[in-house]
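Peer 1: Pasting the structures here.
Read the figures in this text as sums done on the coordinates, not as results from a lab. All values derive from a computational prediction rather than experimental measurement. Cβ atoms are built from the backbone, for glycine too; each structure is taken alone.
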Structure P
Amino acid sequence: MSFVTRNSMWLREIRRRSHRFLGPSATICLVAYFAYHLVEGRRGLLAWQHLEVQLARAHERATELKQEEQRLTNRVNLLRSESICTDLLVERAKEILGYVNPDEIVVMTKEK
């Protein structure tokens, strides 16, 4: 048997056997590829969880801002001329002008 015929026999045998494994191998590779991107991809499960956390934080921040807005709206309404709250007006005037009654005690704190 010559070298060429032995090589051609080996090649035929490899081709015959490779057809048996080529389909399942390609299928396994495709399934692994899509499974990886299902979990790790830009729109995968981990990215979805990250977006859920960001959404929850945004809702919390929105709630805090609405409460702050409500508090500030309430203070503004108390300073309107139709419904003025004298205590709040005196407090703001003292704070802005720096006046203090002689019988008051002033405690200085650091501002944020």
Structure Q
Amino acid sequence: MAHWSDTQPIFLQIRQQLIEMILTGAVPEGEALPSVRQIATDLSVNPLTVTKAYQSLVDLDVIEKKRGLGMYVATAARPKLLAHERERFLAEDWPRIRAQIQALGLDLKTLLDAGEPK
């Protein structure tokens, strides 16, 4: 059974998993995504929750419905998703992260060095 965060709706968490599958190339352009029923069963969620996640990606024009066949990754989905996710990060996540960096008095060198192996 999947472990869900209480901080955001389950459909958004499923949507994020699908986005990661597309961005990493786990499901390349033109390939079929798992069926709504398969995901619902695997994650023990209502199929309508999965449908809502898929519909949000259809609305972004990164997946397409093929009647009777299922959902497929659209052409140029990866660049569209990268642009969308970057824009979302800069608008939603970065202001909070930046404020925390400033509040902690961290500088660029400290931040970059923190990611280096010792």
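Peer 1: Give the label, chosen from P, Q, of the structure having the highest value of FRET efficiency 1/(1 + (r/R0)^6) of positions 62 and 86 (r between Cβ atoms, R0 = 35 Å, to 0.05).
Peer 2: Going through P, Q one by one, FRET efficiency 1/(1 + (r/R0)^6) of positions 62 and 86 (r between Cβ atoms, R0 = 35 Å, to 0.05) is largest in Q.
Peer 1: Of structures P, Q, which gives 219 when volume of the Cα convex hull per residue in Å³ is computed from the coordinates?
Peer 2: Of the options listed, only P reproduces it.
Peer 1: Going by mean count of other Cβ atoms within 10 Å over residues 38-45, which of structures P, Q comes out largest?
Peer 2: Numbers: P: 11.0; Q: 15.1.
Once mean count of other Cβ atoms within 10 Å over residues 38-45 is tallied for P, Q, the winner is Q.
Peer 1: helix-only ellipticity at 222 nm (-39500 (n - 2.57) for each DSSP H run of 4 or more, over all residues; to 500) computed as -27500: which structure among P, Q?
Peer 2: The read-out was computed on structure P.
Peer 1: Follow-up. Computing distance in nm of label points 7 Å out along Cα→Cβ at positions 46 and 70 gives 2.4 for which of P, Q?
Peer 2: It must be structure Q, since only it matches.
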